[in-house]
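Below: a set of structures, written as structure tokens.
Taken together, the values in this text are just the output of simple stated rules run on the coordinates, not laboratory data. A quick note: this is a predicted structure, and the numbers were derived from the prediction, not measured. Cβ atoms are built from the backbone, for glycine too; each structure is taken alone.
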Structure 1
Amino acid sequence: MKRISFIFILTAGILWGTMGLFVRNLNKLGLDTMEIVFLRAIVTAVVIFIYLLVFNRKMLKIRIKDFWCFLGTGIASITFFNFCYFKSIQESSLAVAAVLLYTAPAIVMILSYFFFKEKFTAQKLVSLVITFVGCVLVTGAYKGGDSVNYAGILFGLGAGLGYALYSIFSRFALDRGYNSLTITCYTFIVAAVSTAFLVDIGKIGNVATKSVPVFLFTGAFGILCTILPYFLYTLGLTNIENSKASIIASIEPVTATIIGVIAFKESLEAASVIGIIMVIGAMVLCSVRIKSKEKTSE
């Protein structure tokens, strides 16, 4: 069973890594960043809501006093994270966007120190330093001048922060007894509702239904980049610890990098490769350290 769980989580990471391919093509179809955020959120919210409505209605019950947790995961995290990540994909290479997203574990460590009083150990400090150096190498920030895409870097770091906030607000929700599927469902419902006021829904509908291939492509975006990987990742967690799962899922930035090089002819310098390895290595290090904490939050 562990081998199957390993395959599930590995597949989830690979699917998440394909997001840049969808985002750039949806851009070409005429959708801007926030419209793509809404598209992903609404497809995910509708599918998960229908699934729970049919198979487990009890999971749809939440307490009003806990709704702030879902506002946090839906707006402060998912909406903000997706917007920054998609902008980073547009402004920089897929490798840079994906690696900066993986600063999230380091940010979680810092935020957890303040919110949950988790100890800040020497190993955590080392992982933060490695992450920082790795990001400098990947983004080319060490070169300085006009060669650095500062907008792409800032949006990428914003994506990392937004992704980290999901762990923080999810922890609050988990501590209040909510199932991870319930959290995911209301997270994307909140994200869809909040972004609906910022986009032209009619335009999105026209683009999505432009032709059968485009309709299938937009549907695949929600299913392959969100619903299916979340489902596979959750299944994988039944036999693999969270810390090990996060390490396996680090195939995501590798996948994004490969897609960027093959599909979009993006160049990849030796320093960037070293930087990617350093960021993934730092994530492995901090995952090993937070294993006991993660198990207590399940």
Structure 2
Amino acid sequence: MTLPTFLVIGAGRSGTTSLDRYLRQHPEIYLTPRKAPSYFFCSGLGRIDDPSLRLVARNYFVPKLDDYEALFANARPGQATGEVSPVYLATVHAAPEIASLIPAAKLIAVIRSPVDRVYARFVARHRDGLERRPFAEVVGDDLREPLIRDVAFGTYLAAGFCSHFLQSYVDRFPPEQIRVHLFDDLLADPAAVMADLFDFLGVDSRCVVDTSTRHNRSGGVIRQPLARSLWTRTALARAAVRRYVPARARDAVFSAFTRDLVPMPIDPKLRAELVDLYRDEVDTLGQLLGRDLSHWNA
């Protein structure tokens, strides 16, 4: 049985695509050919009503163990083998599944300010034509739903409450098998973060990888109208063929379309309301990580 020795468990919109691209550059590391197979998430996945999320699940997720194992078939002996699935930090069901099948696995998480993370998801989906509502309407709709859930896949506000998801790993894995960085760390000094993660994974930490590009950043909306129309109208089609297109080609297309973006700053009043909404969550995360996160409440 060939299974990963490490997992990047999330969180979404917190730099996991960049981590995926950086980790792939290390010769002693093998990552699955495509990002986000999400095998350990599938057992807790119920009915998905959102058609775009159904398309994501059908085209990205790998629900069968044999197919999941096959993703690691080309790893060389001695390599650290892993995969990057951000949805593992959007459910309480993944941790027990991982602990049962690969209890020695090392786990990597990147945590971002919930307000920034929620808004980044909105901007990215708006940019891609997957979200038509104004952000204030998105917030209003979400506030009518439960915010603490067992599964927060595909949500905005509920996904920002991730301390109970992280706690599910802390309860099942020893601390030496878990490494958590802040998105702030990754932005400020990505080379230092990667050196630390290489050391954590037991590979050569002196290996220098190219961290100059921030991959899959939200940014804003595409300025050029024709390019914007083409990009947004082909969102579902691009998701359907994604598994067949190499990451290098996808990155090149994404960069070409998103080279010139119009920023979408969040409304200050709405941001202040969200800071208040997440204040206790931020305090809980800070206690869980042993880090001062008070700047997230500013």
Structure 3
Amino acid sequence: MKQLYKEFKFQSVFVLVLSLVFISFSCMQKKEAAKNPPGYDLSKPQKFVMPASLTEISGHTFYKGDAAVVYAQEDESGKVYFFKPGAKDVASTQFAGPGDYEDIAICREQVIMLRSDGVLFIFPLAQVKAGKVTSVKTINNILPKGEYEGMYADEKTGTIYIITKNSKADKKMNITAGYKFNLLAGNNVKQAGEFSISTGEIAAISGEKKKKKKEKFMPSALTRNPLTNEWYILSSINKMIVVADSNWKVKDVYPLNRSLFPQPEGIAFDRQGNLYISNEGGKGSGTLLKYVYNR
């Protein structure tokens, strides 16, 4: 009888352990599945290798969401590059001298280039296509002192959104600040308001609060999903995509695989909702990763 009891007790414990393992494994699977934004699988991109001229690609965009041509820049030469995804031949047009150019947008037939110190360069897209830029509007002193890498322009409203990468004021307030501007006639801009993202919310969702060493959230690119109106904020340093609702409330945080994303610096959607992320090459080639939206 005692032997039978022992066997029953052992079997019960064994079944309990197996159940706990199964539950734990199921939770891990669910957690793993949650690492992709709805509709996208960040582990399965279509990969385009950039030519040597775009090894240091630091931003890219499309004209009215048309993915037939990518417009991009690297952070040194003061050129706009334009090419078909996957094409070996890349055309470029000079718009300014050397500088730390970090993001590009196209709005109302104008190219807007963001330099890391917050200076904007605005010039006609038609001149870029023609191969010679002759009229550049330089916009100074519209942003607080800091470092800037992320920008998005809304074609419908003519609104330019610029997000801070690093500033002393943000660190004190535990936020990442952003600024809105209206693109006016003559390529002038007018301040249209501010926005902010809570770095505390990002840390809580990503688990950074539980870690001993925390890296401050430092955005490198910004875009908006045309299908959901959600904001996608890319951070190369933190290796993550932060998704926020239309009012900048953080919804979720998605970690990025370092082998696929060695230095992600640019992010954009096409009009079909496909997602594109560009990586600087460093010791290797720059890349453009395309993620097809799966309904």
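From which structure (1, 2, 3) was helix-only ellipticity at 222 nm (-39500 (n - 2.57) for each DSSP H run of 4 or more, over all residues; to 500) calculated, if the value obtained is -23500?
Working: 1: -23500; 2: -13000; 3: -5500.
The correct label is 1.
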Requested in this report: Work out which structure the value 23.2 belongs to, where mean count of other Cβ atoms within 10 Å over residues 56-63 was derived from one of 1, 2, 3.
Outcome: 3
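Once relative contact order in percent (Cα under 8 Å, 6 or more apart) is calculated for all of 1, 2, 3, which comes out largest?
Working: 1: 40; 2: 24; 3: 18.
Looking at the calculated values, the largest one is 1.
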